[in-house]
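Participant: Have a look at these structures, which come just after this line.
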Structure 1
Amino acid sequence: MRFLAITLIVHRPDPATGLPGPAHERFREVLDNAILAEELGFDGFGVGERHERPFLSSAPTVVLAHIAALTRRIRLFTAVTTLSLLDPVRAYEDYATLDHLSDGRLDLIIGKGNGSAQRELFQVTPEDQWARNAESYEVFRRLWREDKVTADTRFRPPLKDAEVWPRPYQRPVRVWHGSATSEESVDLAARYGDPLFSANVTHPIEPYAALIRHYRERWAHYGHDPADIAVGAGTAGLYVARTSQEALTAYRPVFEANLAFQRAAGLPVVFETLEDFVARSSALIGSPEQVIDKVHRYHEEFGHTVLHVGADANGLTPTRHRDSLELFQSEVAPVLRRHIPDPPFPWAPAAPRPTPAPAPVPAGH
């Protein structure tokens, strides 16, 4: 099993002052967390894409490029790239460049995105968002694979023998399809034989398990080998401590702050108490043994081989945040790595291509 730490770069008001801190400090936290994730042995670090309050993740390629310069081993994920909002040509240019700058450490998780404010910002409607997502992905993946692309597109100007540079480092890049509630993204992933990443953060397990079962059914429908399926899954929270009592005590203020934020924002509340949240959500809160057991129970339903946890302290003190991640990596991850297989594809970056020898300099020059 492989493990990612991800951030959506949420920028909420400070509970004490009611005001958000400086944005540049929030970005600094993201960079520090990426360095910590690599130091602790996480396999990947992901940055989301949102174009509305309270997120600062509107330019994930810029953030990931900076992280690429600060790290050497960890894979870099988007979580998710909102292709329904983007011009696929411009998205290709950005991500192909990032692929080079990271020495082929890029993985993409794509999705239509959500939130009415960002749909309005990009003039995307609920009726056309899935069609936009599918068209953008088809063009994006062709640009990554083909030197010249002709496409009679509906949502951007048509392409005629278009050459788009730079040509990519990884050929092709691995693309996961982020899925929260809709079968459209699941079907798109299965159609192209791509891996699926279940959000798995808002509800109990049942709707996510149903979508993953549907993905496996559609995978078979499109004629792909079941052995090639790869599924990732998110978590709604993480705090690992020596005992369950210690974990609940430390995490309770975080849960209550998140609950107050949901209610103030008019968001639906699914879990009213911390105890219900720990019992029925995907949150990993408890002792190492409890966390291992819960991941195994979810694996029985999902068959997932990649797991993401939150990279941010999210209200925990810096010391508790680091202690939790260290305990996860020292006592939880090694057990799960032994018991649950890796995805059925290479994880290491693509090998560097040899640099062509310079042309000989004519005599007399």
Structure 2
Amino acid sequence: MITTTGLTKVYQSRDREVSALDGVDLHVREGEIYGVIGQSGAGKSSLIRCVNLLERPTSGTVTVAGQDLTALAGRGRRASKELRAARTRIGMVFQHFNLLSSRTVLDNVELPLEILGVSGPERTRKAKELLDLVGLAEKAKSYPGQLSGGQKQRVGIARALAGDPKVLLSDEATSALDPETTRSILQLLRDLNQQLGLTILLITHEMDVVKTICDSAALMQRGRIVESGTVGGLLATPGSELASELFPVGGTASGPDRTVVDVTFHGEAASQPVISQLSRTYNIDISILGAAMDTVGGKQIGRMRIELPGRFEENVVPIGFLREQGLQAEVVEDEKGPRDPKASAATAQSAGTPAATTVPEQTPAAITKEVVK
């Protein structure tokens, strides 16, 4: 539904150039909620504003619903007629609401319909319908100054839906809201996604937003996308920086003869007592150094850092047991370097991250045979 290819954006700042986007390739599938996360200055807002060409890309292409918007831009500073028509199918929700204080709630929602030339009775009917959809039918005659932050954002969402868009862009829509209101707005976006079949691209710096609502996500750093994929897929990727940010765990080995392992739970394995089974099966004491569990997309997902007695060589079979149960297990290195050189090399090649090593995909039985040999 949304595709960017080789997208760059360079701003002129006095006598120098500032690169906000550096070859961004993004693909958002139809009907999904896709989150782009990163620190301030990573290029997130520039990206979302380039998607509807509020900012003209320096180079690259933007395609929405099969239509190349960059080809419609024209050469002048004003948007072409074709681009303006394409934008009506792309709604946008802003961080600071951008409501007109002199207009009632109903009038604010009617505004885009008025610009599109919709007749008075029809745009009023449509605006009331949208206010009912976002749960604010009783606030139609109120003014923005009489609303809470969450209510203002609901008006902003209703206004963004006025043109019956296929795509909804959200630029930090919840960052100015308290946690409870944030949850209600995210639930509203999820409901709209399911009821209207909306494809939603949202920009955020809040990991909880990604965990709560997103089907897929991308991590931006210095104008580039450094990781992307489904949330579940990222969690199952060894060395994923985004997975570590979504479910942070900490803790260090209590002694030199200990093995620390990061275990990722997802799917059916998340509801199984795997750690207790491991302890009973191999008669070992397991220390839990840290854990982070949550529900993502209706499924329980999480990460746990555990400590096993003995060095890596003594724990190859127990770690293989974890993998056999469908879990992702990464051996955490100590300051002296990796305990498993082969796993370290594999992780470095796949993730470019020296923080963890991945145990080779072997079952306990196969590993036992190798040890005996």
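Participant: A value of -10000 was derived for helix-only ellipticity at 222 nm (-39500 (n - 2.57) for each DSSP H run of 4 or more, over all residues; to 500); which structure in 1, 2 was it taken from?
Facilitator: Working through the options, I get structure 2.
Participant: FRET efficiency 1/(1 + (r/R0)^6) of positions 22 and 230 (r between Cβ atoms, R0 = 35 Å, to 0.05) computed as 0.35: which structure among 1, 2?
Facilitator: Label of the source structure: 1.
Participant: 1, 2: which one has distance in nm of label points 7 Å out along Cα→Cβ at positions 110 and 158, as calculated, at 1.3?
Facilitator: Going through each structure in turn, the value belongs to 2.
Participant: Distance in nm of label points 7 Å out along Cα→Cβ at positions 46 and 70 computed as 1.5: which structure among 1, 2?
Facilitator: 2
Participant: So Rg/Rh (Cα atoms, Kirkwood Rh), for residues 78-293 alone, computed for just one structure, reads 1.03; which one of 1, 2 is that?
Facilitator: Of the structures listed, the value fits 1.
Participant: Given that distance in nm of label points 7 Å out along Cα→Cβ at positions 94 and 302, derived from a single structure, equals 2.6, which label among 1, 2 identifies that structure?
Facilitator: It was calculated from structure 1.
Participant: In terms of mean count of other Cβ atoms within 10 Å over residues 174-181, which of structures 1, 2 is highest?
Facilitator: Of structures 1, 2, the maximum of mean count of other Cβ atoms within 10 Å over residues 174-181 occurs in 1.
Participant: Continuing with the same structure: Suppose you compute Rg/Rh (Cα atoms, Kirkwood Rh) for every structure in 1, 2: which one lands on 1.07?
Facilitator: 2
Values in this text are rule-based calculations from the coordinates and carry no lab data. This is a predicted model, so every value here is computed, not measured. Cβ atoms are built from the backbone, for glycine too; each structure is taken alone.
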